[in-house]
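Listed below are the structures to be examined.
Derivation of every value follows stated rules applied to the coordinates shown; laboratory data play no part. If you're wondering where the values come from, they're calculated on a predicted model, not measured in any experiment. Cβ atoms are built from the backbone, for glycine too; each structure is taken alone.
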Structure 1
Amino acid sequence: MMDELVRFSDAKAGYWRFVRLRRLIRYVVVLLFATYVYWTIWYLNIPVERIWGMPGRVATMIAGRMFPPDFEYALTGTVFMSILETIEMSLLGTVFGVIIAVPVSWFAAWNVTPSRAVCYPLGRAVLVFSRAIPAIIWAMILVVILGFGPMAGTITLILLTLSFAGKLMSEQIEAIDMGPVEAIRATGAGEIKIFFYAVLPQVKAAWIGIIIYSWDSTFRASTILGFVGAGGLGLYIRSTTQLLDYQRTTGIILVVIAMVVASEILSHFARQRIR
């Protein structure tokens with residue numbers, strides 16, 4: 001009996017030592033993180049004291065320079081054509097990006113890739129390469145290569161869709177039930193038939209949701225590509241900002257917000273129909 005009490009007492013003491021050690025580690029981690037944040041603010045020379053006065057300056061800027069918005073300019077023929085150009089770029093970028101993303105995601109899925117020695121590294125390399133460079137950098141590079149205009153912006157959006165949709169689509173494939181895949185493979189079916197009859201039915205609903213969200217994201221990205229000359233509304237936002245014509249800038253920004261809200265509503269209804 002005494003031995004059991006001693007063992008119980010030792011176990012209890014060991015448990016509380018473990019609890020205290022875990023708490024100490026937690027406090028040390030929090031302290032190190034807080035120290036790092038403080039050092040980062042100091043190193044970047046961020047004027048924290050100016051943050052408190054920022055709302056007042058922002059309100060003065062909005063009320064004194066940005067309002068009332070110039071909707072007459074924002075809805076002129078040239079700006080309206082750039083709105084249509086932005087929509088067309090986002091649609092083309094999403095469609096062609098998804099067409100490329102389907103085989104790439106298939107290759108990049110470890111469980112069903114046609115060849116783990118060739119196709120898997122190739123698919124992963126394409127996804128990593130497209131995701132490694134931000135969209136605005138792609139746009140700058142393509143503008144240098146292809147010149148100003150929507151072609152550079154459309155290819156940028158294709159790469160953006162490929163990087164985003166391809167990654168999520170490959171992860172959906174890797175999460176499927178392998179039972180149907182093995183069953184169809186046992187019949188002697190080829191890799192393409194396995195993909196269409198065992199893989200695609202399991203991921204179709206998730207893929208449609210990813211495609212809709214990709215278009216939503218691509219549409220928003222297409223509004224800023226004009227800053228580097230890749231077509232779309234961004235060109236007019238940049239020009240009016242450089243001319244300090246903030247009322248026209250506000251009008252264009254509000255048009256962009258209205259377009260984004262409309263795309264959100266369309267995406268919501270499309271997702272609801274899928275479900």
Structure 2
Amino acid sequence: MTTITDRLPASGGRDDGFFLGGAIAMTVVIVAGFSLQLAMGRSSFAAPPLVHAHAVVFMGWVVIYLLQNTFVATDRMALHRRLGWLAAAWMIPMLVLGCAVTFEMARRGQVPFFFRPLQFLVFDPVSLFTFAGLTVAAIALRRQTDWHRRLHFCGMTMLLGPGFGRLLPMPLLTPWAWEATLLASLLFPLAGMWADQRRNGRVHPAWGWGVAAIIGSALLTEAITYSPAGDALYHAVVAGSPGAAVAPLDFPAPPAGPQITGRPAG
């Protein structure tokens with residue numbers, strides 16, 4: 001989300017409206033998901049400070065992404081450039097806090113019951129690093145607007161899982177709950193491909209690279225989850241914690257009461 005120097009993508013035609021509309025739709029998915037979680041009593045403000053810090057940083061990125069697309073669509077490029085450098089630095093705490101929260105949930109034995117604990121431990125960090133990789137690529141190609149904005153869009157797609165995970169009936173989707181959120185998220189880049197085809201008569205190659213990275217992240221997650229390396233990682237993370245008593249590939253029993261994310265230990 002840094003400098004965009006050309007207003008007309010190489011694929012032809014102005015597509016500011018699509019990317020702004022996509023950013024708004026992504027924001028709606030995330031905000032709606034977490035709002036529903038709160039309204040249903042499945043979220044608590046009594047969560048530990050680490051969870052709150054993660055939430056602030058994560059939602060901060062959503063705001064940044066929406067603002068960046070708004071600035072481009074309204075020709076406020078100076079603001080877009082300045083905010084872009086902040087966005088580049090913002091990824092660092094996102095990666096650190098995202099991984100920290102995931103590890104802490106596994107250690108407490110608080111992985112949602114519709115996920116395999118080891119799979120949860122793997123797919124969150126893999127998703128975050130795939131997001132970071134796509135975003136870094138978008139920044140590197142910031143002078144090629146057509147690549148820049150499509151790779152950013154695919155990177156943002158990797159962050160939609162938590163939103164869809166709170167909107168979809170996840171217990172009913174077990175044992176494919178995580179895969180279902182990924183498929184739902186893929187609707188966004190697929191919509192971008194369809195929009196390109198409709199507008200320009202061809203699909204920009206950036207979509208192919210972005211979708212390949214997303215699918216690749218899923219395959220990598222599955223490969224690690226069911227490997228000896230994944231098993232060793234899980235036991236190293238949960239050693240000496242309540243999570244050590246939770247089988248890495250068995251679905252936890254549903255809670256007696258409501259599933260409350262980020263609840264404190266005890």
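So FRET efficiency 1/(1 + (r/R0)^6) of positions 29 and 117 (r between Cβ atoms, R0 = 35 Å, to 0.05), computed for just one structure, reads 0.25; which one of 1, 2 is that? Attributed to the structure labelled 1.
Here helix-only ellipticity at 222 nm (-39500 (n - 2.57) for each DSSP H run of 4 or more, over all residues; to 500) was calculated and came to -25500; which of the structures 1, 2 was it taken from?
Details: 1: -25500; 2: -23500.
Going through each structure in turn, the value belongs to 1.
When relative contact order in percent (Cα under 8 Å, 6 or more apart) is calculated, the result is 32; to which of the structures 1, 2 does this value belong? Working through the options, I get structure 2. Distance in nm of label points 7 Å out along Cα→Cβ at positions 77 and 109 computed as 5.0: which structure among 1, 2? The read-out was computed on structure 1.
Tell me which of 1, 2 gives 1.16 when you compute Rg/Rh (Cα atoms, Kirkwood Rh).
Working: 1: 1.16; 2: 0.99.
Structure 1 accounts for this read-out.
Taking volume of the Cα convex hull per residue in Å³, for residues 149-252 alone as the criterion, the largest value within structures 1, 2 is that of 2.
A value of 18.6 for mean count of other Cβ atoms within 10 Å over residues 181-188, calculated from one of 1, 2, originates in structure 2. Determine which structure produced the value 1.3 for distance in nm of label points 7 Å out along Cα→Cβ at positions 141 and 157, calculated from the coordinates; the candidates are 1, 2. Attributed to the structure labelled 2.
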